[in-house]
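S.K.: Alright, structures below, take your time with them.
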Structure I
Amino acid sequence: MKAKPLTVEHLWQCERIGTPSVSPDGRWVVVDQTTFSMETNESATQLWLYSTDGKTRRQLTSAGKKNTAPQWSPDGRLIAFCARRGEGKDADEEAQLYVIAPDGGEAKRVTSLATGVSGIRWFPDSRRVAAISWVWPDLKTNAQQARRKKELKESKVQAKVIETDNYRYWDSWICNGARPHLFEIGIANGAAKDLFAGKPWTLGLGDPGAAEYAISPDGSEIVWSQPEEPTRLISRNTLIHLHLKTRRTRVTDLGDMWLGSPAYSHDGTRLVVLATPTSAPSQHTRLMLVEPKSGKARRLAPTWPRSVGTYGSANPVWRADDQAILFCAEDAGRQPLWSLPLEAEQPEPLVEGGHVMAFATSADGATMAYTRASIDHPARLHVRVPRHAEPRRLDRCNAFLDRITLGQWQSRTLPGWNGEPVQAFVCFPPGYDKRKKYPLLHDIHGGPHAAHLDTWHYRWNIQAFAAQGYVVAAVNYHGSSGFDEAFLGSIDGDLGHRELADTEAVTDALIREGVVDPKRLYAAGGSYGGFMVAWMNGHTDRYRAYVCHAGVYNWLSQFGDDGYLWLNHELGVWPWEDLARYQSQSPHAHAASFKTPTLVIHGELDYRVPYYEGLEYYNTLRAKGIAARLVVFPDENHWILKPQNSRLWYQEFFAWLRRF
């Protein structure tokens, strides 16, 4: 019998399933799964093997704690993955390439690159793997790379000398001259060849992965997205096609586009690529069909009113007959798996409901594995095979949640700003009684061009919030992704107003319906959601308390972030062009109206919203004599990622709201 409410300890007890890879014959799925220890404050990631008939499941690796990104070889004999293993002087300082046979045994380390590897892909011959490694282009040998790395690490001078546009990303400095290059690695001997050596080529500096490049079906060519401005996190890109034997290149130029996730057709004559206009990044991402030899390109399903993905997401996949593209894309708070026939006006959903996080297919396309989460549960591993019309769940993770009482929830569409429809999720406390009125907690998402999804969120879990006795509202306000382009770009240059109107409209509706107590209203948000609760503080006093996590408080101070080059798109103007307009969209400009107690939380390693913004907001509240509490995590970035820090975060969050 279910009796226990969901707690932060339960969230960290959950086993998290990663990205699956299907064996070429469709009989097996391999996936990485991560567990956490609250006691040790650490995580461990191991590979698990599942038979697609549902009869067999077993842990494939046990050594090391970080075995990630498994990829099945095309011949089915090996599984490649990235890992840091070993102890003492034999320990991997950086992640290396390993391979393991699917029938078990010890994994074999393939590489010993001083700069490590990531973003791996097999070549079709199953004898080579492509991988990304951050190297110093001026150095020619691995020994030189190791020496440079050691010198920089041990230097008594740790100053950063910068003459680039972007020099930090999330929580990392990217200004030491290292560049992400593509390598060709032999499995038999571990020989690693830098494919970019001697050329001015680089992948983008924003944590590039396997989605940045693709290998042709015959293994003769590799294509990647080449930034025009290598040190800019958002840059116009071209596709460079490199013939590996002749070293000849050709370029596909799609104009003012930010490109990612290229994927070859099975016959090698075409590819698709995700493209987002760089001059208007709040426009939809398009799926472009490219014929490399002719250079011709066209947009698929140009009238479909949804974005087909985001830059850096998993590559689209061609259907086995090359007549359709499979991809994940948001749609009004959910993320289905879609199939788009090349000549169709819009795609068809293959997997509906919830949030399809990743997917993979067998060589013939007959078997598909995917992970899907929902507000009700973490990601689960499913498979579809020809013999079964319905998908089959393969994993048995997180069975303890069956004994946890979760709240009922619903997706609502209500009139928001200017009467326009706005979608929201509303989650009720466990044991909800319609005869009672409950406190309301708004969970305001970041972005702003992101969205609340029907998914299991570990850092902002609405079921954990509801378990504390709140009715939780998660509003996909104007500007949210998963809707048409007009809705997505509606807030650009006029931040705060529409989002607040949408939030207030949901508050008013729940009050009218007798669901919530108008005297017990609260709101919390992170990043742009933090901006919103600070904005609300200057525009309404109906809420009793706020929680502002990593929130934008002052757009002038935000000019010190890692993405300052797109602020003119968000605010519609550079500050030197129209300072009054720029500052009018900033919460700090409305501080005279602040009245509401606020808990301010920030991580010192946050380079997306630098932590001094949290200090500015907290100091302003204290100077005005408004109740405020500040929690700073010196070892966290834009997110709270460590179990014990997360436990404190939730404790402070709930205690602050209870206090008011």
Structure II
Amino acid sequence: MPTLCEKILQQHLVENEYIKGQSIGIKIDQTLTQDATGTMAYLQLEAMGIDKVKTELSISYVDHNTLQSGFENADDHKYLQHVANAYGVYFSKPGNGICHQVHLERFAAPGKTLLGSDSHTPTAGGIGSLAMGAGGLDVACAMAGKPFFLIAPKTVNIELCGTLQKGVSSKDIILKVLQMLSVKGGVGKIIEYSGDGVSHLSIPERATICNMGAELGATTSLFPSDEKTLSFLKQQQRAHDYVALFADEDAVYDESYTIELNTLTPMLAMPHSPDNVVAIDEVLGMKVDQVAIGSCTNSSYDDLMKVASILKGNTIHPDVSLAISCGSKQVLQMITKNGALSDIIASGARILESTCGPCIGMGQSPISNALSLRTFNRNFYGRSGTLSAQVCLVSPEIAAYSAIHGVVSDPRLADFERTKEVDYFHIDDRMIICPDYDKDKEIIRGPNIKALPINDELDDIIDKKVMIKVEDNITTDHIAPAGAKVLPYRSNIEKISEFIFQNNKADFHDVCIANNGGYIIAGHNYGQGSSREHAALAPMYLGIKAVIAKSFARIHKANLINFGILPLTFNDEADYDTIEEMDTLIIKDLSTLAIGQCLQVYNKTKDKTYIVNQELSTLDITLLRAGGTLNHIKKNQ
């Protein structure tokens, strides 16, 4: 019998038969974009020539690049507001909050499909929405009314039993899952949560777990829609959105696990990977230099109230810098009205805007060689903006209690109150602008917004050199770094291409230009992390024609196909070891590429021939031959 995700997927199925491991096309009800990826998404939407969006609801959020140290970010925000209005998209202004937190509060609904140009879109799975991250082009296609294609996933059930100890949080649950399954453990899978422990978790707590499910590489994560869901929707004055949703009692899963919540202890993800998880007992007493609380993972009202209770009457350690950002204006207004914000400020914390901020390296970079405790979802090397920093991922309880003591401290020893439920959340949607579809209003484009680069059709032969060879678990942060120096150029592919692989190979851009592009050779899980399509779009601009890897992360592989870059995997992983940078590789007969066909790669430099695999659908092959999705759409309009 069907699991919960299978029920929702089959209800939305519009293309192909539902068979696990096969490509399916589903109808998307809602979309969201954010400003780091949204500018490209709306430029692509404009290029499709539609009159207005075809979804039930589409929202453009500004939450990533709010640091306005030059004209670039402000110009892009103005473009996003105007293009949203023209195409029927709601616009959430800067300062209204982080897309995932605001969407959970005001728009996400049980049983709806949600596609977002951000890898942490699965946050809405906490409310029973089938929410998935994707590249901006896929989201633009969904807004244009086209199906979203994915491989019908395997399903994983994680049964939560019992209740959490005081001082142990939902963050510790997902860190435990990451410890169990690793950052590759969810690839090609949807994670569902069940068990009596679910009934003890609030919607924000469930959302934290679904949010970091992205670090498993999972397609999405999902909780049932139950009485807790109804209660949350009533608090948001949205009870009309409630639908009860559960997996069948005899649902069959591909994998099943059990976590006894009462045995869980506080946990930390150590540098530089979310699955490098240890129990707090192993690192107690480590000196802390910085603490950052917030991000789409842990910035809810529940989280901030726990933090305020721990900080109340205490002072931040003199050697610690504590920065706190609420996830939404709603949260900020509520803790302002009830006095919790005063307790936080009195402790010595620095209050930041309700945005992503430090999570993507947009300010608050720690000191050299710092130990930084962050309630975020990623601690990839260099993401904080300080290459020598050691970033650990922790719960709000660990973060706040450690900020007081100046060392990693066990929050089970802290004296604080559990968050009390409120009857209603504060509702104020004045910073969400409703569209009027007025096509006569000018769409303002700043000088940093450049035309989309166009790829060529796939050649029959790729005869090029290897531009870079990288190891396992290369993230999109490695490929296309975030941060205040880079992200302002997100709508200028020519400029942002100068930063590609800058921390792996400083001259990558110049080598690509000199050789008219070539190949990327990679290990396992290539492209894990963010959904940012710049990690495919900029390499395409630099002439990258194929990536040969041991395996790919889901979203990045889709982005490569969308922009006409051929994703291939080694048939024999040992072949990876025999290839070096600047080797000349030749692939022939691509004009006859077919489903399931293996390809030969001739290494002219080493006089070796390799067999590589391609796991491509008929549609994937069609898009690659056209040179990418936009080329295909234009040809078939």
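S.K.: Which of I, II yields 166 for volume of the Cα convex hull per residue in Å³, as computed?
M.R.: I
S.K.: For helix-only ellipticity at 222 nm (-39500 (n - 2.57) for each DSSP H run of 4 or more, over all residues; to 500), the calculated result is -7500, so let me know which of I, II that is.
M.R.: II
S.K.: Here semi-axes √(5λ) of the Cα gyration tensor in Å, for residues 109-468 alone was calculated and came to 32, 26, 24; which of the structures I, II was it taken from?
M.R.: Details: I: 38, 26, 22; II: 32, 26, 24.
The correct label is II.
S.K.: Tell me which structure, out of I, II, gives 23.0 once mean count of other Cβ atoms within 10 Å over residues 173-180 is calculated.
M.R.: Label of the originating structure: II.
S.K.: To which of I, II does the computed value 11.1 (mean count of other Cβ atoms within 10 Å over residues 85-92) belong?
M.R.: I
S.K.: Assuming 10 is relative contact order in percent (Cα under 8 Å, 6 or more apart) as calculated from a single structure, say which of I, II it is.
M.R.: On the way: I: 10; II: 14.
It traces back to I.
S.K.: Let me ask something else. Could you tell me which structure in I, II was used to calculate mean count of other Cβ atoms within 10 Å over residues 29-36 as 21.5?
M.R.: Value 21.5 for mean count of other Cβ atoms within 10 Å over residues 29-36 corresponds to I out of I, II.
Read-outs: derived from the displayed coordinates by stated rules, not from any lab. As the structure is a prediction and not an experimental result, all values here were calculated from the model. Cβ atoms are built from the backbone, for glycine too; each structure is taken alone.
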